[in-house]
1. I have 18 for relative contact order in percent (Cα under 8 Å, 6 or more apart), calculated from one of the structures I, II. Which structure is it?
2. Compare distance in nm of label points 7 Å out along Cα→Cβ at positions 514 and 658 across structures I, II and report the one with the greatest value.
3. Which one of I, II has distance in nm of label points 7 Å out along Cα→Cβ at positions 282 and 522, as calculated from the coordinates, equal to 5.2?
4. Of the structures I, II, report the one carrying the highest value of distance in nm of label points 7 Å out along Cα→Cβ at positions 26 and 442.
5. Which structure, out of I, II, was Rg and Dmax of the Cα atoms in Å derived from, given a value of 25.9, 83?
6. For helix-only ellipticity at 222 nm (-39500 (n - 2.57) for each DSSP H run of 4 or more, over all residues; to 500), the calculated result is -14000, so let me know which of I, II that is.
Structure I
């Protein structure tokens, strides 16, 4: 069965060579009880460890079942110990944090045996050693003799061919010693039992064969078979494997026995997680608050399509390569700003028609701003004067009455709908600027006006045919304010029909405090002015004559660039109210998602067209700017929190290394049972994994608890509620991060554990 052919074992202590075994030649039968006797240091345990594959011979060959082991690798020895050898140690080497049954099952677990079969075979093994009723106890609840019986049961569990017992009675009294040797004697009827002992009496009484060693050599052998194996072969390798679940079970049980240390370690490791969780929570809360604020202010920041879009990036200046940046010379060069700085949108009726086909569910309103002047007049104390539409804050209501009335409450009168109806817009305190009162011809020093004082107030809008009069030379001039102009029946009388104020829950006011009018007035004044004599003549003359100056329109080069004749012509049409196309289109999306769909719709219009329609999105610009700021602050804070993660990772590494030192005998035991180096490493990786999981859970729980007072403080100081938001996805990510970092931290200690010599580990006190 086993043949030792000229086995030698040397140890090196500094420059000195110690010959532990010197050319040992032995053969063992498949079933016998062999006792190895000899003084301390004669090589008994070394011989036993070589037989069990725990230690490696220096020279010679160990032949097992006609298979040479000279070319065995670590995995082969691991499989051999797991499937063919059972160890019984003087000090039992039971894992204290596992039950008796779990200790016995270890070898089967490493062999990949199913849970059900492991339990059945463990019960049978415990029954053989008379410990059926002790299966669920911990080792520290057993006597010395009982623990040795558990050790024997563990050795028998895998039905090995060889039982190797190293001083199995050394720590027991004489009575118990005989019971243990009786048990080994019984076992030897079915398999080879090799026992190292100092007790010559027990050896003589029970052993079927006695081998005496002296100074690494065989002194005597009562029955040395001496036959070599018939054939030396290289057999197939049988692999052992420890599952992650087994590693987790072993480590979990170990951590459970050190609950307080585990909790303190996890808490220390969780500090960084708490910091990052709170930072991310506050960042998400702020981002959500900003997004909501931007959503609420979309009315003030719509998609804008203007006739002229100016780009202010100096890098867009063409031919910049002809200039040397930051020149070292005393010269200053004038240059014309490139026309490429400005894009002209030609907003045609075709485009307006295309825009009118946009899905109305995507927007609250579309406003078309036309380029013309409102010529407004008021009468005050028998005096007549024109009023400034800008000072009056004369503004068009959004072309969506339902949406407007959802944002603004009619606190007096009715909502204006007709072309001759206007409304006063007040702020949340029912205030209007004194400049507006002054333009309306009212006493702005008066303490207040009642609603009745203001409802019915009239302003007159002067159309072109009243405002402009033709000279004898064919040019036109604008009439001054007078009673005749004011009382002309062609004027449009605008009457205040209502007073508007935003609702308390309206996020932002997109109407200025002043005067507002419906789109119907825009349509009416465009119609009236479009039919006026001055507009008709200007359109007839075109570029050949300015109806105001009598001069033709010409190109003109100025210090800022070239002003074309066409541009001056269009400007004149605007001055006299003859420009019907929109100068600016404002689209008010309902949501950010609908805004993106609107932008896709606008982009689709440009496909295949040379003259593009470009738009500006101020809300996106603002969102990106704020988002970058929030992200930058978040990264900085996370980086600071990451320092604590780094420190805690170092601490985890130290704790894991301490655990390696504490469990060094367990390492030796697992290796004796056939555990591979990677299995040992996996045990400690599993330990760090569990600590990381607990730390992550603890960190997220504490961060969640801390979010409540943090939210209270922030709300008290800023009136912003529920800023710190711990999201489930972030919790999962951070728990995963905690586990990853602890695994990384435990990698080096786990490798140290894997490299432990099993013989040295078992000898460690």
Structure II
């Protein structure tokens, strides 16, 4: 079904895969000098990156994007940061969508206050504003902005438009701020992995099935981590562009950097049908293209899949699960017990009734599930059938108003409603825990993007817990037609009869504010009472003292755990208000600990002597001075802050708040074995925190202190071995440890010294 090559490969004429070790058997490769390097330049990726690189050095990319996008739990922070840094107008098309905080009953007026802020910002700075319920951000960008050979930056991890020939990159807000200040996105040239598609999907197999199969094959081993996935091969032509979009958006869950597909006549038809035929050009690899690896996918062998809680990589075929439910579900229950940590109960084996798994909820939604083709297929599956009147419910969220309008015209909505489904407007809530939270101990199946712990909105700390499995819309519809009994789409014979989508942009023409290129400096920003400026942050001192305020030994720590989604998103325009929720579902005592340390630092910056603030600090600095090199260390000149240790932090969302919340609470660093994603590490850096790593197990615990001498000077040199000293209160010892920081650009080093991107830009601009 899926195989991974253990070496690089050559792709000949887009159709033949030659492993690097067998290159000599290919006449096209024999006798060439430096053939591999030249062949690297023949990928689609290389061409797009070269056209957007401003450095002149393809090994050290400095990229400028064609357009950007943010939604309503990120754009306030982005714009506030850019304003504080000196931005006067949007220098590139910037689309603000309102698809996350669209339920205005949550948090009083503050969600709609953010929407008004966004509209006023688009008027003032020249942006594009998509009102609530009109479109989820990624569907709008597909329909109106993405094009072959372009690059789009979004403050959302699922910024993926590769099926339209666009390199879409999801990053934290700091990277968008840099573009707004006419700066660049700086990375080393990434490795490129071929995703070679062959065969043809079965009629009952949907894009989510293919995506989950790929995620299951590459996530745990990190095969594509921080790399570009380039979809090639004859199998591409066996799928429509709408179908390809559904696969492509899920590449985020592989932890790749971005993705791109070869384009063809169907891509052209898609763009032409959306009134943007001029955005098409053929993209394909050269005659001989070299890739750093290859994921080979036989589409014909993919079967309907399910990703069980609590990660999209926890993948089984639905048939496999139904054949052996108890053993598989018990494994999930064990993980659930770890997630709940004794605060709540969650069971799955009790969902097996008469040998069949009973599901309580089905959701088809968002940028992955709400596409036209998926919803139309679900409607056909439910024609003449119904969801029943039991505890199973089905909700469908088409991804945009133009999609919904066409589904209404073609009768699909009537079929769904008649079957008992509830039709909702374009909204991302089911993807991040702000809509359709199941009942306690409920099991939900969803064609959405993620199923991380508590992402569906449950709160173990209050004894409430549910869980989500990911499935394709076709199998969700088959399950609905079977009264909530988990059913593979293969059980039905109704697939493939999908009429062409007829896109009508009238709703966009009449409702979206198109202000690109027309800024009005006189326009006043509308700031509700919850919209707050970023607090002041100090610059890095020569030495720093860190107090460990959380030590998390889980294999992976997601951004959902670092700062929860759901109802907390209403506070994302209020840095200090949101910070109260930091690690609340994983380490509830963290906020109090961090605030205590931050109080010491604030007193120090106000001129106080830290050693007079707490006996513990006096003991720490007294012990530091007993180290021969540091007898003269001045506590009043040593920055004090908190630090989090996590094994592998940052999987999941691009949300910069996972880092900024730590920073506004006085965080100075993260320490980890490795960062789960580039985007989380970038967020740590842009908020002025040190992205430390260490190879050995942490010999320190919550409450211990870590003294890092000479760190400001160290940032100018080799960061592979950084001395630090661990002090354990109550024990008169200092243990030396070795930290490291992976490669930093000159600008990143300067941002950390300045204490944040805001501080750096204030000095720069």
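1. Values: I: 18; II: 15.
Derived from the structure labelled I.
2. Largest calculated value belongs to I.
3. Numbers: I: 4.5; II: 5.2.
The read-out comes from structure II.
4. Working: I: 11.6; II: 5.2.
The structure with the largest value is I.
5. Working: I: 47.8, 149; II: 25.9, 83.
Structure II accounts for this read-out.
6. Numbers: I: -14000; II: -8500.
It traces back to I.
Taken together, the values in this text are just the output of simple stated rules run on the coordinates, not laboratory data. Source: prediction; values computed, not measured. Cβ atoms are built from the backbone, for glycine too; each structure is taken alone.
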